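There are structures below to look over.
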Structure I
Amino acid sequence: MADRTATTRTRNRRGEGARLRDEIVAAAVELLDETGDEGAITLRSVARRAGIAAPSIYRHFPDQPAIMLAVVRQAFAELTALLRDEVAAAGDDPRRRLFAGCHAYLRYAEEHPQRYRLMFGGLWMPSLNDTSVTRDDVATLGDACIELLTGTLDGCVTAGLATSADLHTDTIALWLGLHGLAHQRASTVAFPWPPDIADHIITTLAHLRDA
């Protein structure tokens, strides 16, 4: 079982509480990646993996959903950084930047399926009346990713490469298309997906003109 794997840990010096917090989150991510099961992330299993006593977790996370929220936030930060790097590497061409960001999104979902499912599955989220996690905590997840996609689509519109008349709505539609493809690829692995299906989705939902 995952929670039987313990790590011997050197006690942090005074003032190194942030390090312990990072180690707790890293332990939770390891358990998620190894098991593919968010149910494996408990206060006890995370404490054992981090090599600490379970009560030490409460100094940083009041409950298990708070740990899950930290894992999800870290995953979104990873995704945002990947999108930003890939868009920047695509150069100045708006169309290439848009496709680079969208394909990076799909690649993250494919390479980190457990994290991606946790980011959008919501199964870890209990009633907000029973946890320290607030509605505002959840509502802002993914905002930076949407802003990046919005920026790339706006670049296409400004350059006359896309005909979107409602940038926000079309960005959300584009994200839904990417998310739907990522989800279905993970769920129906034997389906014969057309090789250009991603580009077709991007072109259609971004209202791109013919190249």
Structure II
Amino acid sequence: MGVVLCDLLCSSIELLSHLRYFTKPLILVSLILFFWRNKNNLSAIVVRLLFLGLLFSLIGDILLLFVVKSQLFFMIGLFAFLIAHIMYTLIFLKKRNKQRKNISFFMFTMLYGVVLFFLLYRGLGELLIPVVVYMIVILLMSNASYLRKNKVSQVSYNQVLYGALFFMLSDSVLAYTKFYNPLFMQDIWIMVTYTIAQFLIVKGVLGQVKQVN
């Protein structure tokens, strides 16, 4: 929590903005350490997938810090987060409840994605295809989180589902501010929702080995 507050402070005060090169990556570093200390009950494949998801998220965080220098950093950062979402999706699908129907949730996420796309597409330019691919992957990730119902504990299910939805929200705010219109305190909204998302996903995956309610 202290690391997050420091990063929010640095993102809000221009004189401290250079410190974000340290405070922003430290959020994921702290989460990786938390995960590593509490991973003992997870299977080896889940440990590897979650570690890779967090590692690529960390790489994405670092790359996005340099977007002002070159648009290439945004492209590579987007790819890093794409890999992270694929890792999370694979983890969630390992606990997929094949009896779970998600038609309504799927329709909701697809409608959300379509509305967001039509809001942003005029500003996407040469990033149109990469952003569309990324949007599809994160929507699939959220749907995979929805399919874990009754295959894990209710707490684990809720944490992962809410984490996926917060990730969607965080990426939506980032895309909105980059391609459509800046928002008041946009960095704070992005980082708060992003940090909540990552933390809930890690907590939920760590807790999925507990007895199903």
Structure III
Amino acid sequence: MSEEEILLQQLFEEEKLTDKQKKIILAAIESFSEKGYAATSTSEIAKKAGVAEGTIFRHYKTKKELLVSIVAPLMTTLIGPFIVKDFHKVLDQPYENAEDFLRATIENRREVIKKLLPVIKIMIQEIPFHPELKEQFLEQIAKKTFDRILIVIKDYQDKGQLIEMPSASMARLATTSILGYLISRYILFPDSQWDDELETERTVQFILHGIGKR
């Protein structure tokens, strides 16, 4: 059983879902992940789940309620804690230099995306457009790791390995570079030719040195 299937099974148990609800949620995750929320119809989800469309509306009043019922509990009780706890494997290690820390961060986030790709795709696609999901993301994931990242950055600055810059700005620039690479790799252009080792190294060097000549 994959990591995603284990997490979903935990969700089913915690939420005490019926068999039909399980089928609807699995079908919705697959459809939302492949086509996006806006382009997915409840009739498509019903067909994929093997239930009547009316069955969906007996459990969920609207398509948005179905989306929120999937993402919110996953983010609050399962995926959010998993993402945070897994990243602490990196944050808790005393890497001697910033390069090693960045490489470990990229590999750690890579594994999370690969394990939970369908759900991660839904979160990335839909969180910006649904304020209640955005608020939960900030509360359950972003805020719980950001302060730790700031401490790590400050430590490398104190060692003279990073330039003087507000640590919040440095964290934002590094995070967007890493996520930009991983989202391109696994979500936007997964079928392109990728040399993961080389792209990881380029991302690390870009964060540390930029692209301008000195």
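Every read-out reported here was derived from the displayed coordinates using simple, explicitly stated rules and does not represent laboratory data. Values in this document were obtained by computation on a predicted structure and should not be read as measured data. Cβ atoms are built from the backbone, for glycine too; each structure is taken alone.
Some points to look at:
- Computed 19.4, 64 for Rg and Dmax of the Cα atoms in Å - originating structure among I, II, III: III
- Answer label among I, II, III for the case where distance in nm of label points 7 Å out along Cα→Cβ at positions 54 and 110, calculated from the coordinates, equals 5.1: III
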